[in-house]
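The following blocks contain the structures, represented as structure tokens.
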Structure I
């Protein structure tokens, strides 16, 4: 490699390393001042490792170092990487990071579970890699989390609590009504069908007709998340999630039929897929 290419490569790597270092400094300031965290805790240690590797490669390309200097520098970088690897491993024993990117790559779901306490916290994300805690999931968690995006801006998180009951938390990142707040249940009044499932929403509540039978829920059993989804529960256990699809539009007039589709998703830790439902009349 000629000297010009070495200089270009070296300075490029040095700028990348410096950028990562400045990112870490900005993160530490935001963390101390505004309780901002990385979307995934592992990012902090991985950025440290990458920054040190790029810096070392830059120094190798830009400076004429002797064998002893190379050895000492290599040992220092190796120890730094090893230390961050240990801290990363320790963090993984304490925190379970649940991170999922939306299908259109515009939103990131972030949940962090304190393994010792069985307490999971939902984070609101910014710029994909930064997040702030928004609220704790209402039940103590035990085991895995299953994430399914029902739309580009609706993520359903299914998990099991310590008493073996199934629950769902819905992350929402948009709306279908121009920014105002509205209730999902009244917005889908009528009969909806698709596949082998039919949903009927009326004044008394929601009825789900499926191959396994009929589930009936009153409005007190419908838990709304944001303005895009509701979870239908029975004895405080999640049964179904209904989400407004991206083509759904809120109607200001109650007598006007809904525009667009909805999706229904069964609450289970087993494999399941959301079913798209079309409006079939009042």
Structure II
């Protein structure tokens, strides 16, 4: 399917596999960054959640403008590119901008971003799910009783946007609760900023918020969905939000079963653990 030519019944998937082959994550990361900047993307952050992976986060004008035109559009202001060692090869993959535009109910479908990523990195196939139609993606939730895009966690409230964004930035810099900043992107023309956050939990109590633990339970297919990370915190106006984990995790793993070996049951405590640690991190 050519990018942007999705028919109403076409199935969109969360991720795109760009390539896989010999090499190291370090060497490939350097090549990927060169290709991305050559294609007009700005690298806003980089993050190695575990030894076999690296994630590069990018934005560009189309992403920022579309975010500005969309309610709570900051969540879709970046794309994430992952390099993962698996099965003796390095996989290069990235978030599918068109899928993201619809699950985040954005104004435009980011097909230009999709074309730019394909040109820079390649495109073998979409993966990560059986797929959702545009209509289903725009109203996505995992199942009955589970949260929608419009039901985020409200983490904190400040006197103003300026105070909120400054507080979140400085709290993340402290890395007190195992929550640290990967990137920050300010949305042009509106009081909104999105932060990418890495989460590292200690011991039994902390594991349910821990990026590596969560991914070890849910990211088990041959082609890895590493670009699910990192999680976002959004400052919009004077409030600080995060998407509810039952939505934010499910949108990238929509086919994950409820019960069984690799299932939501194994990370049952994760949504509350993530909400609690983010709240603790960003509140006054």
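Taken together, the values in this text are just the output of simple stated rules run on the coordinates, not laboratory data. Source: prediction; values computed, not measured. Cβ atoms are built from the backbone, for glycine too; each structure is taken alone.
To which of I, II does the computed value 4.2 (distance in nm of label points 7 Å out along Cα→Cβ at positions 37 and 69) belong?
Values: I: 4.2; II: 2.9.
Structure of origin is I.
Rank structures I, II by distance in nm of label points 7 Å out along Cα→Cβ at positions 45 and 181 and report only the one at the top, that is, the highest. Between I, II, the highest calculated value is found for I. Taking distance in nm of label points 7 Å out along Cα→Cβ at positions 85 and 229 as the criterion, the highest value among I, II goes to I.
In this comparison of I, II, the computed figure -10500 for helix-only ellipticity at 222 nm (-39500 (n - 2.57) for each DSSP H run of 4 or more, over all residues; to 500) is attributed to I. Each of I, II could give FRET efficiency 1/(1 + (r/R0)^6) of positions 109 and 157 (r between Cβ atoms, R0 = 35 Å, to 0.05), but the derived value 0.60 comes from II.
Given 22 as the derived value for relative contact order in percent (Cα under 8 Å, 6 or more apart), which of the supplied structures I, II does it correspond to? Derived from II, not from the others. Here P(r) over Cα pairs in 10 Å bins from 0, in percent was derived from just one of the structures I, II, and that gives 7, 30, 39, 21, 2, 0; the source is II.
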